[in-house]
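Throughout, read-outs are computed from the coordinates displayed, never taken from laboratory work. Keep in mind it's a predicted model, so treat the numbers as computed, not measured. Cβ atoms are built from the backbone, for glycine too; each structure is taken alone.
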Structure P
């Protein structure tokens, strides 16, 4: 995908806006104890933020797994983002997949709530990296 600088800027902005819009849903889902839906939204907030970072850096992916792999390769292994941040994105992907596709296991408050603040911090860090 070849984007002009202006198209890339617009795509990055739209991805960040989507990530931020999704984070606005967290508290309502938490209050309703919709853990599977909350983890789904958390993953997609992370995905859109990471997608913005990848687009900003002209890194192209076509799959969710590809976004995770390139994020880890280009940003975690280089030290720009911590191993914990890489693990967070990976964990959210796994929890989202489990919640979306496995009808035998439900997400729990204990495993989801502790991930909210680190995710919000990850999104903020992505935004900061993009504006550097």
Structure Q
């Protein structure tokens, strides 16, 4: 049973879009199925999500900051990033730099990553990916 999870940017964007589009409800459905899961957000994800707003103090951003733990990049995650990057580059299956940081934080925290981008993140060895 999952008690904590890390959210990817795709989840936050889909959640925001669900308020405007009744057909895009996958993120809300996942939240309803997992009401007791403590959700955490990597600072990289907060940055990517914030890029969609002209005002850095937009209510959506402020709410995320106040309602969820924001995970910073620590030494352990930085070392994991280096190992993941090197391994994926050598194998020719490198993913984007921000996604590597998100994966490294999830691995360091030993938490699953909730994302719609499953095929992308499943390429990271040892990362638990939760689809919605």
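Quick notes on this one:
- Label whose coordinates, when helix-only ellipticity at 222 nm (-39500 (n - 2.57) for each DSSP H run of 4 or more, over all residues; to 500) is calculated, return -15000 (choices P, Q): Q
- A value of 14.4 for mean count of other Cβ atoms within 10 Å over residues 14-21, calculated from one of P, Q, originates in structure Q.
- For the structures shown (P, Q), distance in nm of label points 7 Å out along Cα→Cβ at positions 6 and 30 is largest in P.
- Of the structures P, Q, the one that 0.90 was derived from, the read-out being FRET efficiency 1/(1 + (r/R0)^6) of positions 70 and 94 (r between Cβ atoms, R0 = 25 Å, to 0.05): P
- Highest-scoring label, criterion being mean count of other Cβ atoms within 10 Å over residues 46-53, among P, Q: P
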